[in-house]
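Novice: Following are the structures in question.
Derivation of every value follows stated rules applied to the coordinates shown; laboratory data play no part. For clarity, every value in this text was computed on a predicted model and none was experimentally measured. Cβ atoms are built from the backbone, for glycine too; each structure is taken alone.
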Structure I
Amino acid sequence: MTRENIVNNIKTKFGDRIKKLYDKSAKRIYIDVKRRDIPDMIRFIFKDLGARFNTATALDNPEDIEIMYHFDFDEISLITTIRAYVPKNDCVIESILPIMKGAEWIEREIHELFGVEFRNHPNMKPLLLPDDWPKDKYPLRKEFKLSSTEDTKNGCS
């Protein structure tokens, strides 16, 4: 499959559900979709087009958390990133774990560090932070601050 085939297949399948397609370079594409369209887009990229899931990343913006799912089309050296913005006042997105088991730990990390709730993820228990970490403190959010030396003693360092 060529790069053009991949882009055309995605455009044909999703049409106006694509908010923006950034043709960043010959080896990099970003596709912005609404969070509700993430499962369908991920399923298509992974199952129908045969991309390999690389990882997911998150970025804290002033009003939302940007979630990016990175896929590789190894045979043509193309990285395709599917991106959605999750508002901080409604920080929920559907888990992609039912589509691909490889997303289990990265969703747990994003949940723990950014506070994104992955709906229908069966195991959102902490993965990185201490068991006594406060449930409402997300260390990779920009507003996170240690409030006192007591936080350091209680595992918030």
Structure II
Amino acid sequence: MKISIRNVKPLDIDAVEAIENQCFPVSEAADRESLQDRIAAFPENFLVADIDRALVGFINGCTTNSPVIYDEMFHGVEHHVASGQNLAIFGLDVIPEYRRQGIAAQLMKVFLENARNAGKKNVILTCKDHLIHYYEGFGFVNNGISESQHGGATWYDMTCTL
């Protein structure tokens, strides 16, 4: 199985939307319009995993000066600050049948390397408690419960200093 990690293209929207809807509950999933806006606003921060020309996962997020993700970031690209010092991860999605094969790890490693190469200081994300250990494996530090209440869930702020 050959996995290719590449930047998203506008034509990927149908596959990206389908993946998002498989990976997050309705209350947390980005809608099609939000995904299209993200693809247009920050394609350099939107990577997809491609196997035999089929998308199986992606990672995306905006550039910001904020040290944490706040809920409004999920709903509008106006919070993207191209010259910001931090990269925020909004989602790391892999469809269920391709999980536990290292695809998410490859997406994360390329995302972190791109952040380093772009001179960013930190990569930030929010996650649920059962994923804290997973992200710590990439060098993220748990900063405690987030103020974010996105989708009605309890989130934890995580930071990876580059």
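Novice: If distance in nm of label points 7 Å out along Cα→Cβ at positions 128 and 144 is calculated from each of I, II, which structure is the one that comes out at 0.7? Provide the component values of the computation, followed by the final result.
Specialist: Values: I: 0.7; II: 2.4.
Checking each candidate, the match is I.
Novice: Taking distance in nm of label points 7 Å out along Cα→Cβ at positions 48 and 88 as the quantity of interest, name the structure among I, II where it is greatest. Don't skip to the end; give the middle numbers.
Specialist: Numbers: I: 3.6; II: 2.4.
Largest calculated value belongs to I.
Novice: For structures I, II, which has the highest computed value of distance in nm of label points 7 Å out along Cα→Cβ at positions 64 and 112? Intermediate results must be reported in sequence, preceding the final value.
Specialist: On the way: I: 2.7; II: 2.0.
If we compare distance in nm of label points 7 Å out along Cα→Cβ at positions 64 and 112 over I, II, the biggest value is for I.
Novice: Starting from the value 12.6, 40: which structure in I, II was Rg and Dmax of the Cα atoms in Å, for residues 24-103 alone calculated from?
Specialist: Working: I: 12.6, 40; II: 13.2, 37.
Answer by label: I.
Novice: For P(r) over Cα pairs in 5 Å bins from 0, in percent, the calculated result is 1, 9, 20, 24, 23, 16, 5, 1, so let me know which of I, II that is. Let's see the in-between values first.
Specialist: Details: I: 2, 9, 18, 20, 17, 13, 9, 6, 4, 2, 1, 0; II: 1, 9, 20, 24, 23, 16, 5, 1.
Answer for the origin of the read-out: II.
Novice: When relative contact order in percent (Cα under 8 Å, 6 or more apart) is compared over structures I, II, which one is greatest? Don't jump to the answer; show the numbers that get you there.
Specialist: Working: I: 17; II: 21.
If we compare relative contact order in percent (Cα under 8 Å, 6 or more apart) over I, II, the biggest value is for II.
Novice: Ok, one more. For FRET efficiency 1/(1 + (r/R0)^6) of positions 40 and 56 (r between Cβ atoms, R0 = 25 Å, to 0.05), which of the structures I, II scores highest? Provide the component values of the computation, followed by the final result.
Specialist: Working: I: 0.95; II: 0.65.
Once FRET efficiency 1/(1 + (r/R0)^6) of positions 40 and 56 (r between Cβ atoms, R0 = 25 Å, to 0.05) is worked out for each structure, I has the highest.
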